[in-house]
Structure I
Amino acid sequence: MEKTALVAGEHLLVASHNEGKLEEMRALLAPLGVQVVSARDMGLGEPEETEDSFLGNARIKAHAAASATGLPALADDSGLEVEALDGAPGVRTADWAETSFGRDFGLAMKRTHEALLACGAAQPWRARFCCTLVLAWPDGREAAFEGQIEGRLVWPIRGAEGHGYDPMFLADGEELTFAEMSAEQKNAISHRSRALAQLVTSGLFGGGDARTGG
């Protein structure tokens with residue numbers, strides 16, 4: 001198979017408009033030496049996410065960006081799965097934050113808390129953050145990697161760092177929510193860093209062949 005490893009100095013398009021995710025991805029990718037550009041930097045729109053899985057939606061974003069720009073593109077699809085809510089919000093995590101004025105995760109967390117109370121779920125409210133990364137090339141090849149971190153939800157929310165549901169999520173074995181942690185602390189254990197660690201060890205940076213994700 002043709003060599004497709006990314007090398008230091010090469011441009012990698014991160015197919016996201018989410019500034020919080022972009023900051024995390026830039027920090028996590030920095031040691032690899034690739035030049036990160038975002039979908040917004042390239043003037044790309046956001047494709048409609050029509051799949052019912054993290055993998056399906058990450059594929060949509062990665063292949064759309066790679067096809068439009070001719071660059072290798074890395075897309076993330078991630079979300080929060082709450083056990084007592086049968087895995088919701090899951091792939092619809094961002095939808096739970098939608099308002100007529102844009103996304104408001106403060107309201108999303110309040111909605112989640114209200115749903116837990118309404119269903120009578122006993123504490124601890126078990127939950128996990130899930131992340132799927134898809135690295136796609138303009139010719140259609142791809143590699144996919146998944147990461148998860150288990151934990152529970154807290155109320156009231158705690159912390160002002162991070163993004164999304166971070167103020168509500170307490171990872172197993174930790175005393176601080178993701179939003180109370182520094183970026184370095186969160187990036188050391190997060191679902192996104194775990195998925196990226198698999199990518200880094202796959203041989204796709206600095207040597208190795210692309211492998212079909214599935």
Structure II
Amino acid sequence: MRGHTGAMTTTVLHDLDGAVARARDLVAAGGRMLGIAGAPGAGKSWLVDELLVRLVDLAPAHVPMDGFHLADVTLDRLGLRNVKGAPETFDVGGYVATLRRIVSRAEGRVYVPGFSRDLEEPLAAALEVSREAGLVVTEGNYLLLDEPGWREARGLLDEVWYVNVPDDVRVRRLVERHVTFGKAREEAAAWVRRSDEANARRVVAVRGRADVEVHLG
């Protein structure tokens with residue numbers, strides 16, 4: 001099951017109940033590693049939260065890709081602060097290494113970083129994945145990229161789902177998110193147009209590599 005990387009026929013789900021059932025089927029078939037991909041503002045985190053609550057009997061664990069974002073001090077040193085959120089602003093090697101540790105089940109628990117929206121920074125060892133976790137959900141924009149590092153991450157996941165929402169809904173959510181966390185509305189809208197939408201185009205271009213497409217909104 002693990003390691004799909006080529007073109008495939010994508011299953012489409014239209015509601016949360018269908019997504020929950022699909023995740024249960026994945027585990028029943030011997031899978032454990034589920035990736036949730038999608039453009040910025042698509043609702044990936046919301047879907048993950050719902051799966052974690054509705055599948056609590058599987059002792060699920062969460063590995064947010066955002067936890068592997070480079071810290072602002074590193075982005076400044078590399079001259080990447082103005083493209084924060086692009087693929088090159090993540091520690092993809094660390095992400096892949098962590099996924100490998102989880103897949104191997106050689107350790108009783110693996111501590112993984114979280115991400116603070118208030119600080120806009122990763123938080124070291126904020127979450128843990130136990131050996132007994134029946135389902136491990138990881139979400140991020142770039143899980144379907146056919147590029148070094150991201151390709152290896154994809155190969156460690158049993159399935160990757162692509163979350164799809166109308167662009168106007170997604171962009172509105174992004175602007176509101178940036179305003180909530182401190183940007184002026186004009187600044188937030190400009191950031192979305194310049195940065196988030198450039199990243200979104202890269203994500204949408206590879207949506208066909210997903211096993212499942214989840215339509216929300």
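Data overview
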item	result
With mean count of other Cβ atoms within 10 Å over residues 29-36 derived as 19.6, matching label from I, II	II
Origin of the derived value 14.1 (mean count of other Cβ atoms within 10 Å over residues 53-60; candidates I, II)	II
Structure (I, II) behind the derived value 1.02 of Cα Rg over 2.2 N^0.38 Å	I
Highest-scoring label, criterion being FRET efficiency 1/(1 + (r/R0)^6) of positions 13 and 69 (r between Cβ atoms, R0 = 25 Å, to 0.05), among I, II	I
If helix-only ellipticity at 222 nm (-39500 (n - 2.57) for each DSSP H run of 4 or more, over all residues; to 500) is computed and equals -10500, the structure in I, II	II
Label whose coordinates, when relative contact order in percent (Cα under 8 Å, 6 or more apart) is calculated, return 37 (choices I, II)	II
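Computed from the coordinates by the stated procedures, all read-outs in this text should not be read as laboratory data. Predicted model only: the values in this text are computed from it and were never measured. Cβ atoms are built from the backbone, for glycine too; each structure is taken alone.
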